[in-house]
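> In structure tokens below, several structures.
Laboratory data are not the source of any read-out in this text; all were calculated from the coordinates shown. Just so it is clear, the structure is predicted and the values come from calculations on it, not from any experiment. Cβ atoms are built from the backbone, for glycine too; each structure is taken alone.
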Structure I
Amino acid sequence: EMMRPAERKDPRAEPAETAFATISRAAHRASWMALRPFTGRTHQLRAHMAGIGHPILGDPKYGDEKSRELSGGLKLQLHARSIELDHPRGGVLKVTAPLSPEMKAGFAHFGFSEDEAEDDPFAGVKRIR
């Protein structure tokens, strides 16, 4: 699915777009979400998730009382798993990162496992515009 803000600050600006997919759900009312930004706005992922009523757990800026309670002291549960960039000499450079200690704590708390996710949960997903 795709998220866009309901209102843009500048009507001339291109809207921010984020694709999202649910990887797993925990019994504690939390879900592991994959997010793929198509634009690069500041705090875009955090703002989009808060905008649909599901702030990222551990988020001190966009979280609400319910997410703070559910976070139970966890730090921001946001991790850049991979990034792909066009290489200036041709081809694509893909960089992946292991889970941070903060994310490992969240996975342990909610019972998520890294092997639940597909390599690319957004294969074939295109921008709306």
Structure II
Amino acid sequence: MERLFVLMGALSAGLSVAAGAFGAHALRARVEPRLLEVFETGARYQMYHALALLAVAWVVGRTPGALGHAAGWLFVGGTVLFSGSLYAMTFTGIRALGAITPIGGVCFIAGWVCLALASRSL
């Protein structure tokens, strides 16, 4: 599982860099400034949680129990829901997709709590 979280973290970080570059160069002239900010928020949080997945891999490799694994999957789900909904909202203009974003945020928060609890035995 440790390798899987490293792989997912590295891929997500790379995609985040690509998304940031895409937003800065290709989207700037195509979407309204507010939606560009939304897109950039998605890329920023994707990067934060890609790095968090690397921390999860480190913790999972050193501590027993399910909390580390839960943290990893919550970060993955949070990225899909939070960043994914912001990306989708930018491309489609459907603001109702923003209703999904807080669910991803809750996943992120729960993931950080699980990671903190898992790290108690380090």
Structure III
Amino acid sequence: MQPNDLEPTGSGVVTFINRFTVHSSPEEFERAFAETGRYVADRDGFLRYTLHRHAEDPNRWINIAHWRDVRAFRAAVGSPSFPQHAARVRELSTSEPGLYLPRQYVSAERAAAGDR
């Protein structure tokens, strides 16, 4: 994300964060998530996602996805075909989803420049 992406009105890049509690094997969850990820990656406005597993609790996971804007995200998850692609992930886990607007941006490079 670049500093010029920080548009608080929602017309810039947004971050979707979804925290999962997995009730299956990690391998089964990862396979199902990858299938859903392939579907989502083809939607207009999708930028990238990363799936993380908690370092100390193997049942806790988090997905962090970036979208061009709120409209693109809503169109993708509001598509009539989305529920069938997310069904398996939903069978294997419970989740707490949320869409976030960027408010601050700091990188090591920018922080170091501010110290000068």
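> Using relative contact order in percent (Cα under 8 Å, 6 or more apart) as the calculated read-out, with 29 as its value, let me know the right label among I, II, III. Numbers along the way, then the final one.
Working: I: 20; II: 29; III: 42.
Of the structures listed, the value fits II.
> Quick check on the output: 16.0 is Kirkwood radius over Cα pairs in Å, derived from one of I, II, III. Which one produced it?
Working: I: 16.0; II: 14.6; III: 15.5.
The value was obtained from structure I.
> Out of I, II, III, which structure matches 16.8 when mean count of other Cβ atoms within 10 Å over residues 41-48 is calculated?
For mean count of other Cβ atoms within 10 Å over residues 41-48, the value 16.8 is produced by structure I.
> Work out which structure the value -24500 belongs to, where helix-only ellipticity at 222 nm (-39500 (n - 2.57) for each DSSP H run of 4 or more, over all residues; to 500) was derived from one of I, II, III.
That value comes from structure II.
> Given a value of 14.9, 49 for Rg and Dmax of the Cα atoms in Å, for residues 17-88 alone, point me to the structure among I, II, III it was derived from. Each step should come with its number before you reach the end.
Details: I: 13.1, 46; II: 14.9, 49; III: 12.6, 37.
It must be structure II, since only it matches.
> Still on this structure: Say we calculate distance in nm of label points 7 Å out along Cα→Cβ at positions 73 and 105 for every structure; which of I, II, III gives the highest result?
Of structures I, II, III, the maximum of distance in nm of label points 7 Å out along Cα→Cβ at positions 73 and 105 occurs in II.
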